[in-house]
Structure I
Amino acid sequence: MSEMLQLRAWLVDSGPEVYRTLVLDPRLTLNQLHTALQIAFGWENYHLHQFHDNGGTRYGVPHESDPDVNDERKFCLGEVFNRKQKRIVYEYDFGDSWIHAVEFEKTVLSESIEYPFETFIKEGKGLFSGKKRAAMCINGALAGPPEDCGGIHGYFNMLKLKKNPKAAKSRDAKERLKWLGDWEPSRFDLSDVNQRLGRIRVKKAMAGK
């Protein structure tokens, strides 16, 4: 049996809380955690991101403008989440500054993971291909915010508009409501998230560790 990491990620200051519970292979890299969080929260990977912990250590993709950041492609989750309740921050979009907390809850055996099986079935087909999954989501609530909506305060304004669309009297409010389209704050499709997470695989270099 193989051990997996159960991580809980949530959007800081969201209320009601937007969260996801992920089960991930510890050999995945922080860069792959970035991919998993993008999928889980419905982000589109339009913007820059970084991880950092309370000790000031930062992880990301090094660039000439920021050469001191640790290369997230070289750090496995098992190295970073090396103790229970270890928590790091995932920041996405330095303009809107979406802050996610990611906490290591516990180690679980992949063969004993409990999940609502019906959420892994779509149109009569199982989302498990028979290969061992490196990433899955077993729980969560609410849709992630729309891209470029103005950060957490903009998100709260969007929630108000969706809750009471008839109150959108101003031209700006009407345009924002139209821009939101079919975005529904309460919608969280676990089966769709898991279908997309299925493309994440342990890299061969890491699998040999």
Structure II
Amino acid sequence: MKGLLFDLDGTLVDTIGDIRAALNHTLGLCYCRPISLEECRTVVGRGLRRALVDSLWFSRSAFPEDELDVLYAELVSYYSSHVCVSSRVYDGVVPFLEKARGRGLVLGVLSNKADSLVQELVGRLFRPGQFDFVRGLRDADRPKPDNDSVFDFIKLCNGGAGDVTIIGDSEVDWQTAVNAGCRPMILSTGYRTRQELSGKGVNPIADSLEEVEKNLWN
């Protein structure tokens, strides 16, 4: 194994509170009801624009693309200003990263969140140089489970797809790994329950980073 590519939200960092606050701010602007924490967990994983569309669904609301563009811009603006109010790195993540680095592995982050938000969040919560590759969704990118950005990380590792493990917390991350030919390792400690993950065919599922470590290195 040469590299570990991590999802961000729900895998490395608990961001659900700040995402929910930004979504509810935006929903309030169009007189839609706020979403609950559990509802927010169901809409994350495919990017903020998709999260906004799915959040509007709870109020049975939909908007034409031009109006949705305005709402999405407001969502990103608000979230950019409140990106790290309650977000925190999950316990055990930093020691896990240090162990992986000690084994000479290349470390990366790939998120469906807008790239500017990913860079800011990682920059605030992790030390400089913690990751060799940090990427969110850029204008020309297609979101996960598309695998184009994964291949960029594989090239950085100077290996093949089989040399990379993708660690995430959702069916999106699992499908991304499958599409790229990488090894998936999906945590049940993020925004999907073990039952939800297994119901979507996700495998393998780990219930802790300690379990991930055993599967990878023992």
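Read the figures in this text as sums done on the coordinates, not as results from a lab. What you are looking at is a predicted structure, and each value in this text was computed from that prediction instead of being measured. Cβ atoms are built from the backbone, for glycine too; each structure is taken alone.
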* Can you say which of I, II returns 17.6 when Kirkwood radius over Cα pairs in Å is computed? -> II
* Taking helix-only ellipticity at 222 nm (-39500 (n - 2.57) for each DSSP H run of 4 or more, over all residues; to 500) from the coordinates of each of I, II, which one would give -6500? -> I
* Once distance in nm of label points 7 Å out along Cα→Cβ at positions 28 and 180 is calculated for every structure in I, II, which label goes with the largest value? -> II
* To do: Compute distance in nm of label points 7 Å out along Cα→Cβ at positions 108 and 132 for each of I, II and report the one that scores greatest.
  => I
* Identity of the structure behind 3.3 (criterion: distance in nm of label points 7 Å out along Cα→Cβ at positions 68 and 100, calculated), options I, II -> II
